Structure I
Amino acid sequence: MNLFLKVQQKNAQPCKLNKTCLSLNPGSKYKIINIRNSSKLECFVHDSGVSAVEVIEAPIRMAIESRKAIKGSRIVFEQPPCNNQDCENYLICRPSGLQTGEKFVVTDVESDILEPCRKGYSMKIVEVRR
């Protein structure tokens, strides 16, 4: 089962689990791989409490220049110089939660983008990890 936790913000409330929650990257998606126990834990953010889980950061899909789309290569994320929100490729070219300058490793090269780039860039869809 694929369950994803999207960390929205870092909360500075006093909590014995604070270090665990704060080690997650805001805006990142995580895949839950194991539920540690069935008892609920008290949480200052979630009124109904939380469960302790083990997570891994989910792979990120994005479009990058074709010349950089090499499996195993290290890349630095740069927002494309395009702000056309009507473009079919907009969301894959500008994945949510990523900041310019973040470093990634290309783990898979999938395919060309869905529609040819209106700005003329040669782009490929890749899967990356931090």
Structure II
Amino acid sequence: MAQFLLLNFFNNQLPGAGNSYSKYCAEYNSTTYDCAKQAGVYLVDWTMWWRDIFITLNWGIILVMMLAGVYLLINDLDQEERRGTLNFIRLSPQRSRSLLTGKLLGVPVLLYLAVGAIAPYICLLECKPMRPPSLP
């Protein structure tokens, strides 16, 4: 859903019927400063468009991982404190390093899976930007 919203946001910034000016125009008409057309189609800088999507998506992933991960860890520790199971875990014979590793890897596992689901999309953006078919 987030990928769809992101693509829709950037798609609305492209020049179109109601918007003849965009930062993604490859060339501008010198008299009207509108996006130049070739064979009735706007000349769009697709590389810049895909790069902006890639940068936005990467920053968004970093922010979501940091904020949501910290929230999930704090929420889990708070729930264990309220239930009284945090002291039970502390008194267990396991080392504190293994407990901390288990919390860091286990609590935000759904967040990690969501980022893993976005990974093919990121590879698509980074490896080979999509371009529209060339006009005759």
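We did not get these values from a lab; they are worked out from the coordinates using the rules stated. Here the structure is a predicted model, which is why all the values come from computation and not from measurement. Cβ atoms are built from the backbone, for glycine too; each structure is taken alone.
Thinking of I, II, which structure, once helix-only ellipticity at 222 nm (-39500 (n - 2.57) for each DSSP H run of 4 or more, over all residues; to 500) is computed, gives back -21000? This figure was derived from II. Compute Cα Rg over 2.2 N^0.38 Å for each of I, II and report the one that scores greatest. Greatest value across I, II: structure II.
Given a value of 0.30 for FRET efficiency 1/(1 + (r/R0)^6) of positions 23 and 71 (r between Cβ atoms, R0 = 30 Å, to 0.05), point me to the structure among I, II it was derived from. Considering all the candidates, the number was obtained from II. Ranked by distance in nm of label points 7 Å out along Cα→Cβ at positions 55 and 79, structures I, II are topped by II, which has the highest value. Taking distance in nm of label points 7 Å out along Cα→Cβ at positions 15 and 103 as the criterion, the top-ranked structure out of I, II is II, with the highest value. Look at distance in nm of label points 7 Å out along Cα→Cβ at positions 63 and 119 for each of I, II: the largest one is in II.
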